[in-house]
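Visitor: Structures given as structure tokens follow.
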Structure I
Amino acid sequence: MVDTTPLIRAVGHFADRLRAAPQSRLQRGAAAEALELARELARRAQSRESPEAEPREMPDAGMFAAADQVTVAGRDLAVVLRSDTEVEEAVRLVEEARQRAGI
């Protein structure tokens with residue numbers, strides 16, 4: 001079993017930063033960046049769980065739900081990852097999204 005702790009920590013850190021961010025920061029793109037990350041993490045998890053099925057897109061639940069969406073998608077992905085390399089790649093995606101979000 002692969003250790004996904006680095007991914008869970010990265011996702012948790014990003015989600016905490018989103019929750020602490022002012023509404024103006026969320027409106028300037030942080031929430032949109034978080035939603036795109038959540039969608040990508042969810043797509044990867046779904047592709048791993050059901051490779052034959054078309055992945056469903058995570059809906060936009062609003063800027064105040066973005067942190068929760070990142071958390072759920074990140075934890076879903078953590079369950080299906082099979083290698084340290086996959087974990088490292090997922091952590092990189094989270095860190096890059098956090099930097100683009102500016103938080």
Structure II
Amino acid sequence: MNRLVLEGASYLQFCVGLLSLLAYIPQWKLMYSTKSSRNVSLGSWAIWSISSLIATFYALVQVVANGRGWALVFSASSNLLFVIVTLCLIAKYRTPKSPAPFVMT
């Protein structure tokens with residue numbers, strides 16, 4: 001395969017990590033400014049963390065087996081880091097559900 005294409009693809013894969021950060025920032029800002037994660041699904045983010053962990057493992061195996069693929073390691077591990085930060089923010093700003101108010105009729 002053309003070396004220029006391979007290098008370009010590696011560069012683009014490296015950019016995925018940086019672009020991913022841009023996608024997480026609005027969610028982080030919202031949780032920080034409202035001090036609430038009530039409308040954010042903890043279960044979804046937990047599943048995404050497992051998915052990111054598997055992707056990072058796969059990327060590391062590829063580097064060990066083939067000696068290349070560091071851009072994939074960077075993008076997968078940075079995504080894992082961002083998911084973990086999001087999970088921490090969700091846990092920090094999660095407020096317990098208050099019981100329904102008692103109303104006498």
Structure III
Amino acid sequence: MEDSHSVQKLNRKLCYCGHITVLKTSWTEDNPGRRFWGCRFYGKVDACDFFDCADPTVHDRYKLVINGQLRKKNEAEKEKEKLSKTLRMYQFFLLRWLFCMLQLG
């Protein structure tokens with residue numbers, strides 16, 4: 001019995017450039033999390049525009065849920081970065097203060 005990975009390899013097509021396509025995942029608003037076969041050089045200067053969906057079309061509710069979760073994740077990452085910068089600033093001032101205290105003492 002073949003595993004799904006070898007079946008995927010057998011089902012691959014050649015892109016317009018003549019290369020074996022690769023499985024990618026879309027994170028656009030219209031297709032969040034949807035997989036597709038595309039040119040291995042997608043996003044580079046010489047890439048072709050080959051595209052073949054690997055997953056079926058999803059319900060609009062799915063798109064709303066996934067996009068909502070992605071927005072929450074992005075907001076949380078931004079907040080984490082903001083807090084990390086604030087923490088580094090406080091650490092810097094604390095170390096500077098300690099250094100000054102050691103110099104005076």
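Visitor: Using relative contact order in percent (Cα under 8 Å, 6 or more apart) as the calculated read-out, with 41 as its value, let me know the right label among I, II, III.
Guide: Structure of origin is II.
Visitor: Out of I, II, III, which one gives -22000 for helix-only ellipticity at 222 nm (-39500 (n - 2.57) for each DSSP H run of 4 or more, over all residues; to 500) as computed from the coordinates?
Guide: Source structure for this number: I.
Visitor: Suppose you compute distance in nm of label points 7 Å out along Cα→Cβ at positions 20 and 60 for every structure in I, II, III: which one lands on 2.8?
Guide: Computing distance in nm of label points 7 Å out along Cα→Cβ at positions 20 and 60 on every structure in I, II, III gives 2.8 only for I.
Visitor: For which of I, II, III does P(r) over Cα pairs in 5 Å bins from 0, in percent, calculated from the coordinates, equal 2, 15, 26, 24, 17, 10, 4, 1, 0?
Guide: Computed on structure I.
Read-outs throughout are calculated quantities, based only on the coordinates presented, and are distinct from any laboratory measurement. Bear in mind that the values here come from a model prediction, so they are computed numbers and not experimental data. Cβ atoms are built from the backbone, for glycine too; each structure is taken alone.
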